[in-house]
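The next part holds the structures, each set out as structure tokens.
Each reported figure results from applying straightforward, stated rules to the coordinates on display, with no laboratory input. Computed from a predicted model, the values in this text were never measured in an experiment. Cβ atoms are built from the backbone, for glycine too; each structure is taken alone.
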Structure 1
Amino acid sequence: MSYFIVIHGTLGSGKSTISNELAIKLNADRVQIDYVLSEHKLDLHEDNEASIPAANFIKGLDFVLSDVREKLDHEKIVIFDGCFYHKEVMDYLLKNLPYPYFLFTLKAPLEICIERDKNRSVTLGEDAARAVYSLTSGLDFGEIIDTVKPLEESINKILEIIENNKNFPQKMTL
């Protein structure tokens, strides 16, 4: 049975690390929304906007949805790794992928997210971490995963939720 997983959270919450580990454990394909936006020069925003506009996220999704549908039709699991700043972007994704899915929001305190960003090879900086945290802190989709806990514990919690629900796929609400 195929399904897709959305791993959402703020900068430094552990999205990429957890998505990568899940992709390995589930033999899944991974779609990195930040990479898609950057590749198509959609990661830019106007000076007067605090974030990348929803329309840019939607255009980015349009670049990958056909490929994702094909993978899901061939029983492949797909993981979306992204910081969805706008509820309408999540609504668009769910409307355009009529397959079972799991939504997870990763949570960590701002200070931890800033520290994690500092430890990356390419950092976005404290101001970016604060801005993204502010934009996403109220957007909780699906199950909340506390990523202050050890990495394996967060991954195991996600895998447990998937395992307990995959035989009776229900679409988790926003």
Structure 2
Amino acid sequence: MNGQTSGSIGFHVQIPTKLVRIDYPGAPGGIGPLNVIADGNVVSLGGTVLLTHQCGVYRNYAFDIEEANGTSINGTYAWTESFSNYSTTVSALGPPAPRTFNFSGSGLVSDIQFLGTTAPTCPGSNDNESFDMSFSVTIGGVTFPISTMVHISHGYFTGTPRVDSTITTP
């Protein structure tokens, strides 16, 4: 105005694009140890007991939500997991419904994959399921799809307990 110039202000808009595994206490490389329990607790990566008196198998994972340039997303956002390509050997199980979690702070997302039952009943020697997980992040009312897809396979495979997670889309 009146021939005056205003100073410019630089700002950076973070746009989440991918999910990567990160080192976290108890989950080096983003992958926690395999936990096989018989009348035990299912415990999150942060040490919170999520379920008691369970029999089954679980593993914790640690991920970071990042921009395309590898910068971690910080702030308040909603994280939604959606599931597809579901298969199981257990007739009582079915595809999980999409789940949304609210976060604030860093881009750390912890995930736990568990297949089990309330003790003293335990899963059978070939009780397992597998599925693909896709993700979106909602920030300020805008939803961003995440390019990363993760394939999960967990349970008992001819008596062998396993929880496997494979990133199938970079």
Structure 3
Amino acid sequence: MLRAGMVEIEENKIQGSATACIVALDRAKGVILSANLGDSGYVLVRDGDVIYHSPQQEHFFGCPFQLQVGGKDKVTDAQLFSHAVELGDVIILGSDGLFDNLHDHEIADVVRFSTKRRKKDKHALKDVANELMDLAFEASSTRGRKTPYARAASEEFDMVYTGGKKDDITVCIAEVVEI
């Protein structure tokens, strides 16, 4: 039995699963360290271009690695990466609802067009995250749109699929700045 605040939860009744993406900055070494499991992930944007996009982990199309009580995927299955970062780099973490519906160049465009605004307004990153969420949501419900998910589904099933994928959309964004 787990006690969380005033709520008691029996371990054997917990339901659900989750992918996981953790990114930490090692300021002393000038690198970000990441652990990623499943189809959530991150991109590293430098000078307006995506220079890295974390790979997805799937057992098969549409079945990502996930953590769950009694599940076969474990924390130790996470992929570990390290990337050197520079001042001005932008790191965007997102759920599959972001990356299934927006191409890297679309994400980079939003970041690129926000560069001047970010220099003037320390709260501008929140606007960038909201803009990415709005664009991904719009793409998720647009029939005929050529999304990353549509491309992957077409390749997997050897057919023509267009449109977005309705899913949860989570965006977390950070910029490497001097302190």
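Here are a few things to note about the model shown:
- Origin of the value 13.0, where mean projected area of the Cα convex hull in nm² was derived from one of 1, 2, 3: 3
- Structures 1, 2, 3 were shown, and FRET efficiency 1/(1 + (r/R0)^6) of positions 73 and 153 (r between Cβ atoms, R0 = 25 Å, to 0.05) at 0.15 was computed from 1.
- Parent structure of the calculated result -15000, given that helix-only ellipticity at 222 nm (-39500 (n - 2.57) for each DSSP H run of 4 or more, over all residues; to 500) is the read-out and 1, 2, 3 the choices: 1
- Entry that produces 23.0 once mean count of other Cβ atoms within 10 Å over residues 57-64 is calculated, selected from 1, 2, 3: 2
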